[in-house]
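Below are structures written as structure tokens.
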Structure 1
Amino acid sequence: MTLPLIASALAILYSLYLIRWVLKQPKGSPEMIEIANAIAEGSSAYLKRQTINISFLAIPIAILLAYFLGLNTAIGFILGAAASAIAGFLGMNIAVRTNLRTAQAAKKGLKSALETAFKGGSVTGMLVVGLALLVVSLFYLFTQDLQALIGLGFGSSLISVFARLGGGIYTKGADVGTDMVGKIEKDIPEDDPRNPGVIADLVGDNVGDCAGMAADLFETYAITLIAAMLLADIIFKQPNLVTYPLTLGAIAILSSIIGSFFVKLPKSKKIMPALYKGLIVSSILALILFYPATMALTNISNLAVYLSSFIGILTTALFVVITEYYTSRSFKPVKSIAEASTTGHGTNIIAGLSISLKATFLPVLVIALASLAAYQLAGLFGVAIAATSMLSLTGIMVAIDSFGPITDNAGGIVEMTKQPAKIRQVTDSLDAVGNTTKAITKGYAIGSAGLAALVLFSAYTQELSHTTAAMNFNLGNPYIITGLFIGASLSYLFAAYSMEAVGKTAMAIVKEVRRQFKQIKGLMEGTAKPEYSRCVDIVTQAALKQMIVPALIPVIAPLIVGFTLGPQALGGLLIGSILTGIFVAISMTTGGAAWDNAKKYIEAGKFGGKGSLAHQAAVTGDTVGDPYKDTAGPAINPMIKILNVIALLIAGFLT
């Protein structure tokens, strides 16, 4: 247990070093500081209110867990929820300070801006893995209670689904509402200071893409470690195999810290290869160090277990390549959506939907083959190790993701303070890459969530392995078929409520932005200032209200099905939700990112550029794609894992 504790401490210390470095960078002009402060204030205010709202639900849940499952489980639940919230809150707070410094660094050039943005994003990445590995390791060290660790996973899952949903509803409600009036009705640029919704839009990037993603991957990382440890205990009853997943996580943290130093702008001035270099170095170092650790800690087919870890790293690489192909402006899918925009709004939507559907096949094939290969090598434990290995790179992946909202905000600050065009070109280049990195990280999160959910499902079936429920667990059982249908429907129901929530929030912003343009004299001419805080307050209240119903679906559904139809039906529900959840999530996140980058491809001067008919159609497509990629799609990740975690928690009562 020594190495995991040392590695997690190093990750947190490295985060503190990066925070100090970022805060030492120059802030820019007073106008830039004023806008950045407004973004920081809005972001912190939203996250505080979200945390308070969640606590009203978390406290009674903790009491129920203590009563039915014991004090250790309740303490684990509180610890997991608190650590997840802290990782997201600290990461977001440094992101809203890095955006200003990245905007100022852009005056020096692309190299300086990239370094500042990436180091700011690395704070979130290292905090996520450092805190997750620390709480799981310490909790197990002091309690030696694997069942109680499930409570820790439940706590992180609960925070994750609310953070993903609430942040996603906020960011896309503000973005869609602001763009619909600003770009389409008033024909003014994105991030124009005359638009009353622009600050709310910039705040949304942080609470959705930074805090939301941090909570999502914190939860997936912690849940995967816990599930792998639980399976190792159930199958082998060997302490060294139980702690082996923690060792893999520790090794990957050290590799990710070293890999982050290799993110440097190359002579070609291409940003994506710079980020990939850090990821590749981290992956290679991890694979090299996994080998001696596996040989030392496992006494069951050492090579087979090591190869399972190799499959996890390979799966990450394949997801990165596939997602970039479907979402980058350099490849055919995005270009085809841009070309379809030349003939109107309808053809843009059709092209975007077709790409979103196509984009599901290869990732799901990769997950299926990876699961099969790992199972053939080392059984269920091999699948668990493949998932653990894939998640072990979370630190560097979150760093690459958080780079996105930082550069997006930096571009907004540059636009609002009317900086020279050459500075905006620098932030636009970073922002375009940021869209792709966010899509890649979402693809990675979905893929890893799929493997993690399969591991959790395996743990659930193992819990039932000595009961009559397990003996009848086959597709000829009508209870299992019923559960499959119910579970398969949940992803669609959850996504529908999430999309609807964005629509309602966007409508509220549209009405307010229209009101201000109508009632504030001189606003369109630039002689009067909009009431930014009014939009921030409206979208905050709307997001917090609209996230409640969809977030409760994965909490209530397994309880109802489990206690009314039994453990077999609940098992069917889990498999059904995993299958449809992966397809819906990949389709939405990849399709939405492709729509967004098709718009940016046209804005770069293709097919008539800004203001053209193609651009107007692309803006419509991006408006549809926004809640796809940043709200409904990503939030399905924690949804399917909460279903599985609750099933594990109640398995003992069902049997």
Structure 2
Amino acid sequence: MIFIQRKRPFLKPPAAAIAVWAAVSCAAAGFEVNPDFQSKHYGLGLSRTAPVFTYFSVDSLGGGKLGWNPVLQEEPAASALRLSRDKRGRFIYSVRKPDGTDADVWTVTCRKKTIALRSEFSAGADIPPLALSFNQKSNHATLLGLMRPGERRMALPCVLHMPDMGSVRITCSDGGRTLEYDARRYVKTPFVRIAFPPATADCPRLEYKLEVAAIHPDISGLEAEPRFDGFRRSFLNLFQVNPRVQMLANNASSDPVPFTLYMDAEMACSAPPLAKNLTCLDLVRLTLDRYLAGAKGYGLVGYGVEPGEADLVAWKAPWNSLDTYPSLLIAAGLYIQNANDRSWARANYDNLAAWANKMMEADKNGNGLIEHPHSGNSGDRATADRRPANWWDTINFGHEDAYSNALAYRACVLFAEVARHLGKTGDADAYAAKAAKLRAAYKPAFLNPASGVLAGWKSADGKLHDYYFTFVNGLAASYGLLEAEEANAVMNRLLRKMADVGFTNFRLGLPGNLIPVRKADYVFHNWTNAREIGEPSLEDGSDAFGIYENGGATACYAYFTIKALYSLGRKDDARRIFYPMLESYAAGDFQGFCDNGKSKDWRDWSGGCHGYEGLLTDGYLALLAVLDELGVKK
């Protein structure tokens, strides 16, 4: 395809150029893989034979970084529409009607930061929607907004977010409109698809407005410091809505996971509005409403897979993960506090109380700590049907799990506050007492006198399993389960161990553990290549150390270590870890795949890729540490 590009696309194009552009036919596939329009904020290309985007790249910071085109390159469906460009530079799809006249049915008008998509109804003309499809392996694009259960339609306004590229706010001239929205991962080419419905006889003219935006907390001075470019482009990376389950999920085609919803809520508390009358807290409420109505997610008993629906992984264990109810309660508490939505709290209080009671019923021995049914004993390794206690599902967490109990402590504190605000004094006192009892039991149960740091879990046989877990110690220090002097001592030992074992490449994030997990404490899930998930052959685990959850480096859960250091006033220690990570966020180095086919969300200490998702939303919680760095109150 010959296309005359202009250095200044905002100027009216010469008539001769328009004639050349319209006259030259495309290749048989009928689409163009170069931008037809480009500003500093976005690049756009359109098929010549169907209303389909062939190029869509965004740089929400206006830096002109537009060489990355994640649009799915597929042949458009047959269409009677043809594309032309008028003297004003507008792109126009027209159709020949039965009476021999032409009707302009889609008009695309490009400006510096905005795109207008205008559809006009024409009687007798078959007008297809204007479609935009992404190759998910190239970019984990998502729509962020509200959806009704069972409908693959996104209400407007909403936000198209393209991780590491930026956001596009989408509105419509006619209220109450929705976009078609779908995503799949277990197909030949994983995709995310969006379609803008055309005008109809009932609404003969529609105009959609797409506005490139950098959506992040408004903090003075961010623009002047390139270090925070990743924060400005990617603050929303944590949020992904799966259109086939209509709730927040691991990504747009992956599982909804209740045991990570608290992370969405943490991020949402500091997020600016997405659009008029739409916030990230609304997405949290949307997802909580689904769970409260009985929807299941990965980590809850009964979460299965229905053929032909979402591409999900069934939860086969006979028990819930231990971190599920704490996470849901934290998310609900943060939503209520930060949205100041007491009416929602009152309407759902009984169900929230049921979650809280189920959470604390797991304290089977009455010592204040919740326990998981899996023993966690060395050698009694969990399986696909008997899962470990928490998110770190290839490590044999069980029985009294330090991570889940830290979450349970915060959940008790927040639920007590919710109950008190609603006048439920008895419940408030009861859960404040449970929080105090859990805190009193926490350090004696998990602090390992041999290492001076908190162990990951105490198994049913009474033994501690301590692998210098960075996330466990960081979370406990962040949530106030240790006094400041104790927390400093623990962080000193953790950082000293990190130096001793030689981990210094913080651009990769942090290892979850600093010494090898023994074979007896690692879980093999019958994956194709055990080595790729850190499954050791040697009993001490050293042969697989640095791979996946056996000490692999990731941005996931690094936030809590960084947060703990900032909270303790140790800015230099925090920056030594966080500043290199910020460089990776700015470069988009936590998303995508390497030449070996593995993804960048898990790395060995040399930088080799060992992940599988392509984007793990959990890894973007650490962007919140920018607020700690700049002293912004959350």
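The numbers here are math on the coordinates, done by the rules we state, and not lab data. The shown structure was predicted, so the numbers you read here are calculated from the model rather than taken from an experiment. Cβ atoms are built from the backbone, for glycine too; each structure is taken alone.
Quick check on the output: 25.7 is mean projected area of the Cα convex hull in nm², derived from one of 1, 2. Which one produced it? Intermediate values should be presented prior to the final figure.
Values: 1: 25.7; 2: 28.8.
This figure was derived from 1.
Computing distance in nm of label points 7 Å out along Cα→Cβ at positions 262 and 550 for each of 1, 2, which one ends up highest? Numbers along the way, then the final one.
Details: 1: 3.7; 2: 2.9.
Going through 1, 2 one by one, distance in nm of label points 7 Å out along Cα→Cβ at positions 262 and 550 is largest in 1.
So log10 I(q)/I(0) by the Debye sum over Cα atoms at q = 0.14, 0.19 Å⁻¹, for residues 390-597 alone, computed for just one structure, reads -1.03, -1.38; which one of 1, 2 is that? Kindly include the intermediate steps, with their values, before the conclusion.
Details: 1: -1.03, -1.38; 2: -0.88, -1.38.
Corresponding structure: 1.
Can I ask one more? From 1, 2, which structure was helix-only ellipticity at 222 nm (-39500 (n - 2.57) for each DSSP H run of 4 or more, over all residues; to 500) = -29500 calculated on?
Only structure 1 yields this read-out.
Ranked on mean count of other Cβ atoms within 10 Å over residues 54-61, which label among 1, 2 comes first with the largest value? Mind dumping the intermediate values first?
On the way: 1: 14.2; 2: 23.9.
Result for mean count of other Cβ atoms within 10 Å over residues 54-61 over 1, 2: largest is 2.
When relative contact order in percent (Cα under 8 Å, 6 or more apart) is compared over structures 1, 2, which one is greatest? All intermediate terms of the calculation are to be shown ahead of the outcome.
Values: 1: 21; 2: 9.
The maximum falls on structure 1.
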